[in-house]
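The structures come next, written out as structure tokens.
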Structure P
Amino acid sequence: MKVLLVDDDADVREIIAFTIESQLSCEINEIDCGNAAIEEIKLNPNYDLIVCDYNMPDGNGGEVYNYLIDNNIDIPYVFCSSDFSQDHPEFNDKSRMLCEITKPRIFEGIETMVEALKVYNLRNNQESTPVNEEDYCTASLDLVAHCKQLPCDIYLLVSGKYLKTFKAGDEFSSEDKEKFESKNVENFLVKREDSKKFVQYVVEKVISILEDTSLKVGEKVLSVHDVIMDTIRELGMSESVARAAKSSVDFTLKYFDQNDETKNLRHMIFGDPERSYLTRHSVGISYISVGILKQTSWDSPENRNKLVMSAFMHDISVKKRKFTESKFSEKNDLEEIKDHPKIAIDVLKSMKEIPEDVFKIISDHHERPDGSGFPRAISGDQISPLASIFIFSHDIVDAMYELIKMDEVISLESVKKIISKFEYSQGKFPRIFKAFEKAELFQGV
């Protein structure tokens with residue numbers, strides 16, 4: 001299904017797109033004014049739905065609607081504005097009007113739009129777009145624990161029967177989480193048709209975290225990462241979750257250079273054992289790798305983004321409860337993780353516009369300079385500069401956690417002592433080691 005979304009406010013477009021994608025399986029093309037939308041329809045008149053603002057500086061929504069009428073183009077049109085269509089004579093002919101969404105009540109309006117679209121599709125003998133399968137999918141205890149109020153019913157499978165454990169709207173407290181942890185419950189079940197409600201929750205949760213002025217940047221970075229990654233692990237990738245992931249990468253990069261806030265972030269990565277290890281591990285690698293990159297000739301905004309995206313996504317297929325800090329850093333149960341780079345790449349392929357370098361970094365992040373790594377057993381000369389920085393940063397983060405477990409001070413010299421067991425003489429690694437020595441990465445840790 002193809003949707004044309006027209007609004008001159010980029011932030012509003014993003015919120016509307018998030019919400020539509022949580023309800024429908026679709027491809028959205030975003031346009032910022034009425035005249036550009038008309039030109040797009042001239043070139044591509046095969047859209048299944050148009051969602052359009054009214055008040056825009058370069059051609060309003062009424063002009064878009066009249067173009068459909070005048071040219072006998074039968075695309076259902078959604079009036080999405082703080083105005084009302086009845087106040088504008090362009091909309092006296094309701095033949096293309098599917099429904100109205102009144103800002104700012106976007107989510108409720110899009111729910112109405114989905115129902116109206118079902119009726120429209122049935123009336124026109126088209127297949128209904130929303131997915132309504134009645135089977136169940138997994139929602140981990142960690143994912144459910146993010147919800148202050150549950151977005152849908154959740155179930156446990158008991159003696160072959162689905163037992164409703166919580167109802168939509170119920171609170172899920174920290175005490176509830178502890179209770180189920182004590183019973184070794186790792187996963188709940190939700191009806192697959194309700195999984196979109198979790199996706200919508202993720203969008204709203206990410207927005208609320210980023211807008212919460214009471215939270216320090218470190219808390220925002222880690223909390224957003226937790227919510228997004230748990231959702232991808234359990235419910236898979238969608239366009240709206242992919243947008244949220246990209247937003248979290250941009251947000252993280254924006255604040256890495258702010259000294260006071262970054263000091264707080266360092267403390268939360270390496271000094272808060274209550275946080276998920278995989279989250280702290282991923283954000284830690286992003287912080288170290290960007291710090292090293294800045295001291296090299298490879299530094300650029302694009303390469304910083306690639307390293308942070310790789311750090312956030314490289315362990316996306318690893319279950320949080322499968323690996324503890326010690327297990328993962330010591331690489332026990334290697335058979336359990338040897339395929340996870342490939343699986344992570346398969347997940348990422350569903351995201352749009354991911355640079356090829358990100359796939360290379362994730363594919364090679366368990367290679368070693370001496371060729372003893374996996375999955376390809378390539379040596380330093382064959383490893384790209386960005387992947388080499390990532391591998392080295394991975395070693396640094398593991399060394400820092402090892403120092404924490406030994407209750408020793410984290411410093412340049414103590415980290416160098418831990419990583420002295422590795423050989424960094426091949427490929428780009430000598431240059432990266434020198435860049436690491438120049439970067440002031442451990443102040444305030």
Structure Q
Amino acid sequence: MQTDERLQEGIAAHRKGDLETAQDIYLEILNKDPEHADGLHFLGLLHFDAGRADSAIDLIQKSLENDERNTSALNNLGNILKIVGEPKAAFAAYVRAVELDSRHEEAWKNINVLLRASGDYDEILTIMSEIVRLDPDNPNAWHTYGLALMFTGSKEEASDAFEKSLRFDDPKAPQALWRARVLSALGRPDLSKIHLENIVAADPENKAAHYHLSAVRGDDLQHAPEDYVKTHFDKFSDSFDEVLEGLGYRAPELVAEDVVALAGQKTEPFPDVVDLGCGTGLCGPLISDHCGKLTGVDLSRGMMEKAAQLNVYDFLVEGELVSFLSSDLPTRFDLAVCVDTLCYIGNLRPFMKALAGALKPGGILVASVEHLVDDSGPEFRVDASGRYAHTPDYIRKSTEEASLIYKTDRQEVLRKELGQEVQGLIFQIQKPEAN
């Protein structure tokens with residue numbers, strides 16, 4: 001049997017999880033040819049699957065010494081280096097892969113994930129400018145070039161790069177919607193609108209594109225459509241925590257700080273607590289020590305499945321917040337937390353009214369919102385990201401209209417997005433004590 005055929009048998013066994021058979025075949029090949037590049041490459045992957053990362057890296061590097069143009073091996077080496085905590089070395093492997101094959105989709109995706117962590121924008125800008133010169137209709141190269149330009153503060157040049165990536169790519173491409181939204185955030189709503197219209201025309205069922213097009217046009221939107229939020233976060237659930245970590249996301253910790261301070265004023269935990277828009281459960285573990293029973297509510301089943309794995313929620317409920325709060329609840333709540341969820345609701349009045357009915361007398365809400373600093377215009381506004389920002393006066397007004405007490409607020413940076421700090425408010429609301 002030819003070596004290539006034998007290698008394919010080993011790969012097939014490897015994919016089925018039969019590591020012993022796969023290893024025997026890889027070693028058989030390497031006994032005949034110790035320098036066999038693919039044999040070394042796949043044995044390295046097997047070692048990694050068996051928990052031997054160091055030897056996996058050594059084997060794949062040796063494979064590349066024998067076949068330095070193997071872009072799959074470079075990409076896999078980058079993946080392993082990233083997992084073991086060597087992002088700069090991983091980034092270098094991915095960059096080398098696209099230098100050899102400018103259409104290597106997976107390597108481009110990995111570069112974009114690690115671009116901010118690499119920090120060496122001058123080098124990547126030099127590489128990207130050469131790649132787009134040699135391959136001028138490469139949407140992935142223009143996308144990465146745009147990211148690097150954006151991170152260095154070159155907004156106009158970044159807009160041009162993202163516009164080219166949209167022009168040369170399929171409007172149904174996974175990154176198309178993100179690029180179109182970024183154009184608006186970079187000050188080009190005209191181009192954003194054109195490309196969002198192209199995306200909607202190519203994919204009329206794309207609810208997210210319809211919503212963001214409405215936002216860019218300035219349509220009167222009271223809240224994000226329920227099916228958009230559900231679909232968006234179901235798709236996002238697997239990578240949600242990792243992505244937010246890369247954004248320096250602080251909202252759960254900031255809300256939890258207030259909860260801990262409130263708990264310090266009590267001798268017992270809050271008996272009944274609800275985490276409104278619990279997502280993957282980022283806030284739950286931070287407050288669970290101060291909760292008698294903790295209920296999580298979210299619209300996304302995918303997110304709740306992640307939250308369930310934490311084993312900190314006593315109950316998890318799939319549903320929309322206002323509908324949940326307005327329902328025939330088995331108990332009212334002593335404490336509610338709402339982290340980065342009200343940013344998908346513009347008009348807060350229905351939420352506040354429902355909250356008033358769901359809190360016990362003296363019950364408290366601790367929540368975060370994005371801060372609309374300009375109070376000379378509308379009281380709330382949706383931006384290109386599809387999230388709403390609110391003025392403090394509007395939050396206070398909608399609170400008091402629901403016969404609730406607006407207790408405190410403070411300004412904080414919630415995260416970074418597109419290289420800019422996102423300003424937010426952490427605020428507390430209380431239901432009056434019973435007479």
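Please treat every number below as a calculation from the coordinates, not as lab data. Small disclaimer: the values here were computed from a predicted structure and weren't measured. Cβ atoms are built from the backbone, for glycine too; each structure is taken alone.
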Calculated from one of P, Q, Cα extents along the principal axes in Å reads 76, 57, 42, and the structure in question is P
With mean count of other Cβ atoms within 10 Å over residues 202-209 computed for every candidate in P, Q, 16.6 is reproduced by structure Q
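Compare distance in nm of label points 7 Å out along Cα→Cβ at positions 210 and 290 across structures P, Q and report the one with the greatest value. Please list the in-between numbers first.
Working: P: 1.4; Q: 4.1.
Top value of distance in nm of label points 7 Å out along Cα→Cβ at positions 210 and 290 goes to structure Q.
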